[in-house]
Structure 1
Amino acid sequence: MTALEPGSFLAELTPAERADLEARGRVRDFDPGETLFTEGERSSWVAVLLKGRAKAFSYREHGGEALLAVRGPGALLGEVAAIDGLPRSATVAAMEPAQVLAVTAEEFRAFLQAHGRVSILIMRMLCQRWRDADRKRVEFGMFDATGRVAQRLVELAERFGVPYDRVPAANANAGGTQSVRITLNLSQEELAGWVGASREAVSKALRTLRRRGWIETGRRRVIVHDLQALKRHAK
């Protein structure tokens, strides 16, 4: 079983609650790039991510994607539309081979009625998302593209980072900090859509962070060599 993200919906359920939810749904597999939900469609089911990662995004008016969030194992997807009955507010697609527990909207609402504690849990999770969205809106007015890129790299390193041993000579005396490899394969276009900047601005920001020795990049690869420096720059 893939490790669940700490604090994720599935990780917060009790064994009894999880068993009841699993009994109400069925497991489905999705290929990389395959769409789970489409913005504007009516809701008929919710998904609990069991394996892999997915992104939520909206299409920009003049083309491209505005990345809204990246979800990992244990995340609950599509619950808002299932609860309020309105069209879906974003498109969700698998970023890598993914497996989900699919539960019909009717069964999901029945599950919530049977488990009042889970309803409170979802309310708390939604409040966290709204607070995070408010914080990101403030960031757009306070930070330039380099600052916003640094913030997202900090988030990715903390959520999807694994220790990385090889430290380049240019960073060998950076206080002995442990390098971190971000395991999420995020393109520059996707990162640009997440920070609300052009691809050119994101490319320039990454060059700046590389020049300072804080990160190392390759094709869909980012290694953070000085996480504390990124955090300080993102404040």
Structure 2
Amino acid sequence: MPAAAPGNTSLLLKDLGAYRELHRTREPVRVPARPQDGLRERVAVTLFAGERIMGYIWLQETGDGFGPDVEYVLTGAAARVSAELIRYRNQQSMHMREDRIARILSGPAEAAASAHSAKIPADRPAALILIGMSDADSLADDAALKHGELANLASIHAAAYKATAVVGQFNGDTAIIVPDLQSSTGEQGLRALAEAVVRDARKHLGLGAFAAVGPLVPDLLTLHTATRLTVALLACVGRL
């Protein structure tokens, strides 16, 4: 049997409509053998994160052919691999961010240690912003991916506003800690920052995002005192 080159095989599969079929279904797709083109029978499944395509799993038959449970096994493999890809994409950066947020909000001792290690000014006014997502987004199949994208978007805006801002996760929401503020202009700028994140999350990520801006506190070491109020504000905004 002649063997098709990998590049030619990909083009042939595309011409046969295999990718078009893979894009419209979450079920395994079979591609019959074409001996004249050196193409063995194949079965494939798409790796989805919500409606987003992350890749494919392809199997090619060997001399023994496919077993009767190949589609069942491939469906399970796709679900597992999709979850692992999302976890891998977000795990390291999100865990590091989440740890920094938790330390700063845990109390003055941890906040001081975190500020020292990250070279963040701890003796000037600071504030906490929380960004939430709609229930539909939070319960979606690709919720983890959406959380990661929202945090990345928030990081871009926060860094532009204040280089020392810290972004991560707090109780399932995206948190922005903004230190080293000027008390006279801080509140207006914080509202503008929160509005920019929400606006771009809706426009570019398609998320039902909303935000709560906590009160300014005298310094980073007392920021934990504003956590409960900011969480309550976010819950109120999310019900509107």
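Nothing in this text is a laboratory measurement; each read-out follows from the coordinates by a stated rule. Everything numeric here is computed off the predicted structure, so don't read it as measured data. Cβ atoms are built from the backbone, for glycine too; each structure is taken alone.
Details
- Value 148, calculated as volume of the Cα convex hull per residue in Å³, for residues 13-116 alone, assigned to which of 1, 2: 2
- Given 1.6 for distance in nm of label points 7 Å out along Cα→Cβ at positions 157 and 189, calculated: source structure among 1, 2: 2
- Answer label among 1, 2 for the case where Cα extents along the principal axes in Å, calculated from the coordinates, equals 57, 40, 31: 1
- Given 1.43 for Cα Rg over 2.2 N^0.38 Å, for residues 45-180 alone, calculated: source structure among 1, 2: 2
- A value of -13000 for helix-only ellipticity at 222 nm (-39500 (n - 2.57) for each DSSP H run of 4 or more, over all residues; to 500), calculated from one of 1, 2, originates in structure 1.
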